[in-house]
1. Thinking of I, II, which structure, once log10 I(q)/I(0) by the Debye sum over Cα atoms at q = 0.05 Å⁻¹ is computed, gives back -0.29?
2. Tell me which structure, out of I, II, gives 12.2 once distance in nm of label points 7 Å out along Cα→Cβ at positions 113 and 601 is calculated.
Structure I
């Protein structure tokens, strides 16, 4: 049932009868809402007004009362609706079919509720410029709320379309009026009038704002749309006010254009805190976006990175994991191009987590270009990155210098990575040539040493009087024994227990020396073990191959070389036995390999058997 009221003239405009008693406040509001006079006896005026204290909505229709002697007297029929009515009515404006112009003889009909019909009113479409004007006046809070049109029935049609499209809670709060003339700014969300009294200008003609045009188009088209889906799903979750409709319409327009950044900015304007608009934010920018939003994952995540306000919840949007997946597949260009210069902390933290998980060394240079602070934090969390040459290759020297300064004190691994990545000059600028040489000596980085240590005069100033064993080994590995002969044997001896590639290169470089009889006992054991265990690197293998007697088996050739030197220099049996024992060489194997009638070998083999025992 629907309660109703009748208003008319009785020593003034009064409430004449009704099916329900209202508060004095609500009655006074309705007296003002129903007292306006139509422009002619053929016109009617329509007013929609919320009665908040009663939790009711008043839908009012007003007619002229020419039979009353007082000029300007009117009749009004008011239908009172509650929220369940609003929810059940597909088209609440269809209530005009229930409205009846009161008369003195029929007032008793308004004293009881009327049955709720199921009106089936098809709303006519007004001229598009009128509809756009009413939309703009109703929903644009920054402009005038008055629309002028010569035909009030067009205004009614526009109001009907607008009211029908609203969700129930907004219908209960939305106020509207049609009037013959209006003066001043009305106390309603929208007023449609034939004319304006006074000098104030009204909205006339088509409104060109894109969201208004889009909303008007949606209202006159049949069937669901992206905008209607958006309104129906998220409007009821927001404040029931006209500004909500405008915001959702603007957001929908940018979604249709696939403009993720503009959509994000509009969402932020309406929902500027993390706790507001959560469902809409998830539907538009979450990992499981709605079907009507076809922007790419890259565009959505990129738009979120560009935010400058704390309006988003990265955890709820799973931003870190989504960004990590994109970084793994596309690199850091998404971050470099979109992340705000001053990102909000919670977004910055999510980005850092994603980069820690997914960034590649070769991508750091791009990140350093625009986000050095973020890159510095990343390198703190990923200390392995600056040890990789790929991170340094695309850096300009100035950026490399700054980064080396941030990473001070430099580890050996970072120095090697930077040098192999082409940043030798930046390292020299930071450490000086002598300082860099010392660090390279410690780390044994042969691959790039020749780039740094040229001309050789650098070595002279560094090695003269040096007792650094690694420096001597590096000199021998790079330039042969001419720069290290004085201390090379000592250096090889003191470091032979833990030989590395630098040691092996220096050892091989020392073998052609005139004092090979002193060198070979020191280097034979480690070299022989490295060959048989497959630890000798390609460059050392090739260098040794050029020195040894011909053959296919490098270890066997090295053993042959040892015996040749021992015979040539007439080694004492005990010296040769010590070298063989140190290398773990089996005497029986040697005897099989070198079956010969050579008197020296026969005598040496017998002596070795006594010195070594069964083996």
Structure II
């Protein structure tokens, strides 16, 4: 096997045009027998990178050297075998020695099937937008500032009118329903067990990988829907924590300007492209991840990134976890800028223009300074030592690398005014794990402590929410957090949350944690130890509730306020079920007429339940 690998290695090295390969990454200049360029491996202004006629390269600046295989391995961060396969496919070089096992071939075949479904879906969405019924959606896009050329260029589309229109179209093309579901293009109805479209009533935006292939979709609602934006679920092709939206579009601009701008949402990125800011990518609504930052470095070798925060929530998004991400990719200097007021990048640029945004970006500061400063900002001087001791020191204790930890101690000292020696001494005596293990809830001799509801022994995974809380969800969690002991029926609320709300895992865990505090007869606001059960990144998310003013949830009757929210959620759930059943009646009428009466009976029964609930809501009001 080793000999055959040597054969294919030499065959690929001799047949790959190295200048063409490297020329896809940097601009080349031919000088005599060699070709020069600015090095793709380190930042420089004068070219010191040379490509020689014998198909190898050398940089006199950073000393990087190698051949086509080495170049692909380092720039794409893939293995030796993967590099051989990549080059053999790219340049049509026969390499039977690299044939993959049957299991790998099957997996690639499955991925190809999903990819073909996404391409067909994109074509279908675009055709729907071009049809007469797409005029309203196109007018909306024009109002958002998109011209007709960019509506086409950016690949905007529209979901079909029927709730199962895409499924029907894909089925007509010969695609299997199971593959539609695996590609996150269809869901299974809980009522009928039949597939229906995953995206409905939405303007569609294709999400592409770094090579420009469609791997998922985002959808902007065209109706009243609490979930304004919706993304494809995780699939074999799509993991949003590993994707930067628009990297295929922005790559060349980022290379030219040696800087990238990262915003939160894909609509922000699209609007900034429209304004001429082509170096913008989006983090898909997630906190910036190590994989996203490494991907940006591999594809562009940009030395600088500016993370642009919305004005209304910059402090919540600038979590300490972001610092850990930055430390993992030291090749890139990550800075942060924030907009004022309640603006996001889209609204800011439309009101003030691209030049005003450039002024904001010029004021960007190092992300480490921004994250720590955001936590200290607004605190009075007397509170800063407590914040350093109770929040920053426990976080520092989790960072294993002593050089990184020492660097951060120095930065925190400079920003807080607390001596680095004092922080270091406290850090040395601090045991984060022991602190969590030894903590027990306060109890009093006079009070009988109720048992805590049983929870799974499985350690919750730190998965970040993918959507904003609905008004009902936010109201329930807010009232729970700001309630005083005895103000809520904890067991009843827990049952309601599990049965009626569709909270994502982090919010579910937050709710159960707060309820357990109420069951112990305590107040969540006065208990801070519960936060030790959450990571710094998770705390940054739940601050969307805990960071609100208590006046927002001030009420004379907490139980009544929660009861109204419970009834409203039940009403929404019934309305959603009725809407889904009506669509199923249409499907059954076309394909299974005999099932229509049973669906209609269910619609009638739910409509009666809704009417009864409406009367109850009026009584409560």
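Where a number appears in this text, it was derived from the coordinates with a stated rule and is not lab data. Keep in mind the model is a prediction, meaning the values are calculated, not measured. Cβ atoms are built from the backbone, for glycine too; each structure is taken alone.
1. Numbers: I: -0.50; II: -0.29.
Here the read-out was taken from II.
2. Details: I: 12.2; II: 3.7.
Structure I accounts for this read-out.
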